[in-house]
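Some structures are shown below for you to check.
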Structure P
């Protein structure tokens, strides 16, 4: 099954871009980033930026954007049966050059997991002109429930400084 990306969550003045690989099936069905309740993304954002994690989706998005954080995916589309990143193939990437031109304040990319970073480095970085190809990046642990090798507190300890310093 071919999955397609959701529209980016990004104000024009966003400063940090969080990149995932491709939305999972529940996120695609609901049209919401990180919709699976077991995914730690919104809990990490709520803890970092001091808002209730159970706010309605639109209010969580507004809270995230009020801190100049954008969220998007590396893949515009890809083949992925289920929601596991290890099953991603037939990748078509998003248009990052256009995104960076329309969001000129982005100064750092934070990867939500190793797959997003690997896909970006393999399919995007080599095609970007300077200065976009020189943008600082941070590799962060995946917020996915499939990445259960570290605790929420350990994930938060890496995510929070990447988003607030």
Structure Q
């Protein structure tokens, strides 16, 4: 099996995954991909887009929504099936587990100082970070609208999982 790796993949992550490919005896080369991060030369109609964790995926879905949506549309228009491989670990093994994810940036209160004294004040719901239930609903919509699959793994298994999915 030969795998093409997108040249824009993060350097540290790339080194880690290349090491995993080397231990599996997988050949790879690096060049720019139209969409995604990994593709088998045997099947160019299937790509994997790697996300380091749910926080990155959440950022793509919320703050970088337009850029992320354009990539999904490019894949859909080119009839390329996309798998989003999220290396979250920590009990997230399937899409339904996202429901119970606790976003480390989610806060219901913030501290302010008034009259020289700190006090907690509630943050309005529309100003809070995305929670697991909201992210789950967004990912379900993306799965239905763009035909994207979501797969989850541990960082130590990423190379093996990429090979398994691309076969």
Structure R
């Protein structure tokens, strides 16, 4: 295991990724800001790419997996450099979870809002196994509880789409 950096040293790429380009530094509620930034980026990308729903779902899944893959090491570094577990300014986990919640959503404001609200609800309540996943070490715990919340929101979004249309 490597030695921690000297006090006050920051790993620039990890801070950019972990705070999702500074969204995690906004107050109040940095997690909500991170989720909102992810949702707006998703909506903007969908409008620019002009993809049909299925390909947009694959793009969203790919983005969520990329956020997860880079968020684990970034979260681990930020946790160490912040000297506290699961620091609130780390919001790349909310980004990944929010994108998971939106994978099969129609690209419009009402679905974005529903996905946002459901994801935030599950992220705050943390039903089983999200709370248990939060206990994993470093970036794994930071990221995987939000992945679980995103999956719960995704499943509820799918049910709502099926029943409501």
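Only the coordinates and a few stated rules stand behind these numbers; no lab work does. Computed from a predicted model, the values in this text were never measured in an experiment.
Consider the structures P, Q, R: one of them gives -0.48, -0.78, -0.84 for log10 I(q)/I(0) by the Debye sum over Cα atoms at q = 0.17, 0.26, 0.28 Å⁻¹, for residues 108-147 alone as calculated from the coordinates. Say which.
R
I have 28, 17, 13 for semi-axes √(5λ) of the Cα gyration tensor in Å, calculated from one of the structures P, Q, R. Which structure is it?
R
Assuming -11000 is helix-only ellipticity at 222 nm (-39500 (n - 2.57) for each DSSP H run of 4 or more, over all residues; to 500) as calculated from a single structure, say which of P, Q, R it is.
Answer for the origin of the read-out: Q.
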